[in-house]
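Below you'll find the structures, each written out as structure tokens.
A short reminder: the numbers here are calculations on the coordinates, not readings from a lab. Everything quoted here is computed from the prediction, not taken from an experiment. Cβ atoms are built from the backbone, for glycine too; each structure is taken alone.
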Structure P
Amino acid sequence: MLFQQQLQSEIAKVKSAILTMLSQSEHLAHIKLRDVILSSQNNEWLDNGACNLGPEYQTLVNRMTKLEAAISQIEIGQYGYCCDCEEAISEELLKQDPTTQRCEMCAKHT
């Protein structure tokens, strides 16, 4: 699936960016988290990372959360359907952002 490959590719980029930032940090907690990230699946460290990383990581953590949610939706067969009305999300919207959770109509009302 095209979107799954795109999502996986972006997950790798975001994970790499987080690891780079953690590698440049001298904080012991960051060094430990880097080691956890290197030895675990994304969903295993993401919640921990979201709670223990500073605001400079927030954009990357938020994006990773959205990417992981989209992968989970693919795994359960719900990818591409609006989380509010359950109608199909247009391919155009998914091409713009493959983590899109809402159709155009519902997105206007949130």
Structure Q
Amino acid sequence: MGLTAINDVSSLALFFFTPMNKAALIDEVQKILSNGTSKAAAERAAEAVLVAIKRGLRRDKEVSLVGFGTFAMAVRPARNGYNPHTKQPMKIRAMKTIRFKPGAYLRSLA
């Protein structure tokens, strides 16, 4: 198997800087737990953490993981905008969103 040519900078960036997805996260969890851990067990562990964060946000409106960061519920207020296709003004309704503020450990990686 040989290397394929990468013709432009954007292809090169995608080749080297693809973001971690859920499958890659599960693989990392499996590696960290140990060689004897099954992929299914690693998937359950990763899913359990994600579910716990979701439940914490619903219940407490904020989840703080010291050193990692804080997830918090926020409300984006209603505002005026425009339809990009027709350029007509429109009202954008208020909505809930999740904000993430990185902790000291994550900030030190940047």
Structure R
Amino acid sequence: MLKTPEELRLELGQAIRARRIGRGWSQEEAATRAGMGLSTWKRMEARGPSLVENLINAALALRCEEGLAQLFPAPAAANLDELLQRQAATAGKPRQRAPRRKAAP
């Protein structure tokens, strides 16, 4: 079922609150760690984050920043050729072996 932006914001606010409580922090401590005012933090927990910056700061303070990148995953490859192209584009330099040690005389 599709959710409204308001429903999504409320769910985010509830998740942020649950994470803060799980870490044993007061709202004041969480707000300080996130670099925002206490009233902003309280509003974010009650109504959800209204600014992306506040969401990012809360995620950083609560150590959830890795999850932000997963909000918009890359679309699945349409075929095997496209998958191989993506892998080649993201692959780094091939690994090199360390030089062999010379045998001791």
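State the single structure among P, Q, R that was used to calculate helix-only ellipticity at 222 nm (-39500 (n - 2.57) for each DSSP H run of 4 or more, over all residues; to 500), giving -13500. Present the calculation step by step, with values, prior to reporting the outcome.
Values: P: -22000; Q: -13500; R: -18000.
Source structure: Q.
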One of P, Q, R was used to calculate FRET efficiency 1/(1 + (r/R0)^6) of positions 67 and 91 (r between Cβ atoms, R0 = 25 Å, to 0.05), yielding 0.45; that structure is R
